[in-house]
Structure I
Amino acid sequence: MTTVALVGVAHIHTPGFIKRLNARENVQVKVVWDHQPERAQQRAEELGASTTADLEAIWADDEIEAAIICSETNRHEDLVMAAAAAQKHIFAEKPLGMGAVDAYRMAEAIETAGVLFQTGYFMRSQPVHRFLREQIQEGNLGKVTRVRMSNCHSGSLGGWFDTDWRWMADPAIAGCGAFGDLGTHRLDIMLWWMGDPTIVTAEIGIATGRYDDCDEYGEGLMRFEDGVIGVLAGGWVDVADPVPMLISGTEGHAYEANGQFYYKSEHVSGADGKEPWTDLPEALPHAFDLFLDALDGKDVPLVTPQEAAVRSAVMEAMYAGAKDHTWVKPTY
């Protein structure tokens with residue numbers, strides 16, 4: 001039995017994680033903490049756990065092996081640094097940091113502690129993304145020239161952030177608005193495939209004004225060292241996201257449209273791009289389940305602390321580019 005603590009319950013994904021925890025027979029949530037005690041109490045009742053107002057008691061408890069951090073982003077650094085110092089394994093929701101400085105500090109502390117780490121980049125587990133990473137590495141698209149990715153939903157239109165999750169539409173607390181919140185997932189995939197961009201920029205906008213000056217949509221542009229051009233979309237004001245991915249190379253291409261995946265390659269038999277391509281690897285578990293599997297001693301792929309920090313740094317640079325209408329070199 002693995003004993004964990006839920007440290008911060010502010011994130012919109014917290015209810016889903018609680019369902020996953022309750023489905024596990026080999027994981028026990030001993031205690032829940034949040035800076036809003038009533039919020040901690042609600043989640044503790046759902047988990048059959050106790051609550052505490054004393055974070056130091058969590059860090060000092062030898063029974064607790066891991067901290068699941070679902071706090072507001074601006075509280076990540078204090079919580080992650082304390083968890084690492086206490087030698088607790090760490091799941092911290094995305095984005096890891098408000099920007100480059102705090103994210104790299106956290107990454108260094110986690111690596112120095114030598115503890116397990118994971119963040120919520122669940123898209124790495126999806127068959128299409130796993131398949132295309134392999135195809136890129138094998139050269140089956142030729143020279144990749146362009147990657148376009150989109151991750152959008154109707155959160156602003158539906159008022160998702162009006163009440164319990166209002167902080168997520170406050171960039172001073174969340175570190176970003178809609179573009180960063182959703183765009184970071186596809187950014188992770190783009191960098192997982194192509195490496196780190198050398199220079200980036202973006203444009204962001206507000207459509208409804210429902211959340212004051214918080215951005216509700218955006219488009220990022222980035223250039224990678226080998227000349228690949230990346231385009232990234234993220235937003236909360238989309239009624240649908242029908243074309244979430246397109247990658248183009250000199251000897252092939254792949255794209256998703258309305259839930260179907262199409263693949264064309266001069267090097268892969270049958271990949272003519274005319275019919276949906278279904279010869280894909282199996283899906284891996286959700287990123288959160290992979291963390292719980294790792295706690296159970298299983299050899300599973302996890303996002304590294306450095307990877308998580310780089311995503312925060314690149315997103316921060318794109319927001320800086322949007323503010324000043326210029327190109328920015330991310331901090332590495």
Structure II
Amino acid sequence: MAGEASGLTRTMMYNRVETSLPNLPAQIEFCRRAEESGIDSLLTDFGFSKPDSIVLTAALGMATEKIKFIVAYRSGLLGPTIFVQQLNTLSALIKGRFSLNIVAGHSPEEQRYYGDFLSHDERYARTEEFLSICHALWKRNGDVTFIGKYYQVENARLNIPFISSDRTFPEIFIGGSSPPAEKLAINQGTCWMRIADAPARVRAVIQPALAAGIEVGMRMAIVARPSREEAVRAAYLLLESLNVKSSDAQGECEFVKKSDSISIKATYGLETEWLTPYLWTGAVRHLGAPAIALVGSPEEIASAIMEYREVGITQFIFSGWPKLDEMIYFGQEILPLIRKKEMKLERQPG
């Protein structure tokens with residue numbers, strides 16, 4: 001199981017995104033293959049084109065035994081009391097095998113689908129209140145009364161607690177690279193989850209979060225093959241397979257113009273194709289900001305991940321193309337190398 005061999009890179013996570021109606025048998029099989037591959041957690045993403053992340057996690061969690069889930073959700077769509085009630089129920093159904101990925105939203109247009117008309121910074125301010133109430137309910141220190149700008153609850157209580165063998169509330173990953181996202185992660189989260197960037201550029205940025213005692217994570221893709229040449233070839237073949245037309249690229253630019261996400265705009269604005277010898281931005285404009293990818297051989301990928309570990313990154317959400325094949329290859333060829341490198345690092349004096 002990823003994460004048991006070392007306390008350094010504690011959790012390896014693989015992104016599983018489904019659109020439209022869920023194919024439950026296929027997704028259960030994917031979960032089981034993830035368990036076999038040593039993957040710690042799978043992301044159930046959130047968006048108008050995807051199944052509800054909480055309901056989907058309940059279905060997948062009840063059909064599996066070991067794999068954990070990262071439940072993505074946005075504040076402002078549910079009241080905090082009913083949200084905690086749903087998550088506590090989920091924890092009882094699947095023995096606490098999930099964490100939260102709280103995002104404030106990246107598209108004002110999509111937010112309005114759900115009746116949310118707040119600006120970027122206001123959404124983060126609302127999430128601060130939202131999670132404050134959630135934490136108070138998880139602490140179970142009596143009835144909760146909260147009067148804020150966005151939420152008010154009076155004598156709130158829940159009879160069902162959060163069920164877990166080692167926690168009284170779920171881990172909370174806060175997504176985003178803006179100052180409000182960092183502040184929210186430090187105040188209310190357990191991990192600040194950022195879009196990938198070069199380790200040298202990340203080092204100074206994440207120090208305040210690390211000093212505050214929370215973890216920092218990276219979300220990125222992986223293109224791994226037996227040799228670097230094969231991996232680079234596979235990366236460019238991916239672009240060819242997309243059959244991207246100029247009109248498609250223009251559509252992506254329009255999406256970026258409409259987004260108010262700091263990290264999405266910054267990632268799309270990158271002009272350098274290779275930020276490091278192994279960090280590739282080539283697929284970003286066609287597949288989104290999380291498509292910034294580590295490209296190379298298993299040894300090169302493992303070493304690159306350890307470079308992130310050296311600057312303080314301890315959580316990762318990975319994706320790949322095709323998802324199942326890349327995940328299995330990662331579990332078989334890359335993850336064992338990472339664990340060996342971590343064990344070697346642990347044995348070093350000091």
Structure III
Amino acid sequence: MRISVVVLVFNLEPYIAQAIHSVLGQTRMADEVIVVDDCSTDRSSDIVKGFGDQVSYLRTPTNSGALLAALEGVKAATADVVCMLDGDDYWAANKLEVVEREFVADPELMLLSHDHVRVDEYGTDLGIQDNTHRNIASILKRATSPDDLSTLLRETILQQKGYWLGSAYSFRKSLFDIAKFERQIADFGLDRLRQTYLDLVIAPFLVLTNPLSRVGYTPDTSFLYRIHEKASLAGNVTPEKALKSAIKGRTINELIELILRRNGATSAHLHRRELILREYDFLLALYRRHWSEAARLYLRLALRHWNRAELKKETVRLLAVRILGPDKFLRVKERHS
């Protein structure tokens with residue numbers, strides 16, 4: 001079995017070297033390492049080129065967003081299995097050894113993910129157990145066989161309930177119909193595709209277009225997910241940044257909805273996706289001070305979507321933003337995060 005690694009980078013000068021070193025220092029070496037630079041304007045490209053022929057360097061013609069950059073890397077990959085890595089994250093040293101073991105052991109395995117650890121910009125473990133940790137723990141406890149595990153993981157991907165993609169997932173390239181995928185996302189429009197800063201849409205496509213293949217998870221390796229100012233889950237300390245983040249999040253979920261519709265997702269999956277979109281509408285209304293719209297969406301989500309913990313969290317958010325205003329709330333939230 002051959003393994004390709006695709007590393008994505010855009011203006012990650014402080015972190016990209018560590019990401020690449022974590023690939024080159026694996027107990028099982030990659031057969032090829034492809035770094036896709038989405039038109040960085042900092043020194044990221046110089047750092048990548050400093051690794052010489054240990055990596056293949058690709059630069060997108062224009063800044064195109066993580067999804068299209070990821071596709072360029074996947075299309076260039078020549079191996080049986082493709083592993084993805086965001087350039088501000090890094091892997092445990094046994095990552096590729098475990099990936100090879102899992103794919104060799106199960107010829108029907110299509111998609112694999114694993115554990116993650118949240119760290120700060122310096123690599124210090126933040127000790128955070130998030131919803132994905134809890135969701136996977138529940139699934140592993142309930143699953144009675146590999147097929148049962150795969151069914152539960154497929155469902156959690158389609159419902160977006162907690163299965164880490166990004167720097168955790170790998171897949172068999174032969175099962176990814178790239179031409180079909182590109183035809184479908186083309187209808188979304190290039191301008192909006194550039195806003196899809198995450199490659200979350202690939203997994204639902206794989207799941208829906210390969211109904212007989214298995215999805216897997218292993219706790220035997222991990223990646224280090226770095227929280228820093230430019231990361232997707234950090235840095236929203238002003239209403240402007242929070243709004244920008246919510247708009248991007250909504251856009252990627254609109255694209256996932258398109259993929260679900262084009263590939264025969266159930267009405268239940270489409271309904272959940274619609275409620276996820278309403279969550280982003282709630283945030284947008286709240287940070288834009290559209291109080292009546294935010295209240296209307298809050299009631300709908302409280303009755304139809306949020307669990308008890310989510311309801312508590314969003315109730316606090318609604319009341320705090322209404323009382324303090326978006327600016328002060330986000331500053332307070334940042335200090336206590």
* Name the one structure among I, II, III that FRET efficiency 1/(1 + (r/R0)^6) of positions 145 and 209 (r between Cβ atoms, R0 = 30 Å, to 0.05) of 0.50 was derived from. => II
* For the read-out helix-only ellipticity at 222 nm (-39500 (n - 2.57) for each DSSP H run of 4 or more, over all residues; to 500), a value of -13500 was computed from one structure; give its label from I, II, III. => II
* If distance in nm of label points 7 Å out along Cα→Cβ at positions 129 and 241 is computed to be 4.6, which of I, II, III is the source? -> II
* **Winner on mean projected area of the Cα convex hull in nm², for residues 217-288 alone once structures I, II, III are ranked, highest first** => I
* **Test item: semi-axes √(5λ) of the Cα gyration tensor in Å, for residues 153-296 alone calculated as 27, 19, 15, pick one of I, II, III** => III
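No value in this document is a laboratory result; all are computed from the given coordinates. Quick caveat, the model's predicted, so the values are computed rather than measured. Cβ atoms are built from the backbone, for glycine too; each structure is taken alone.
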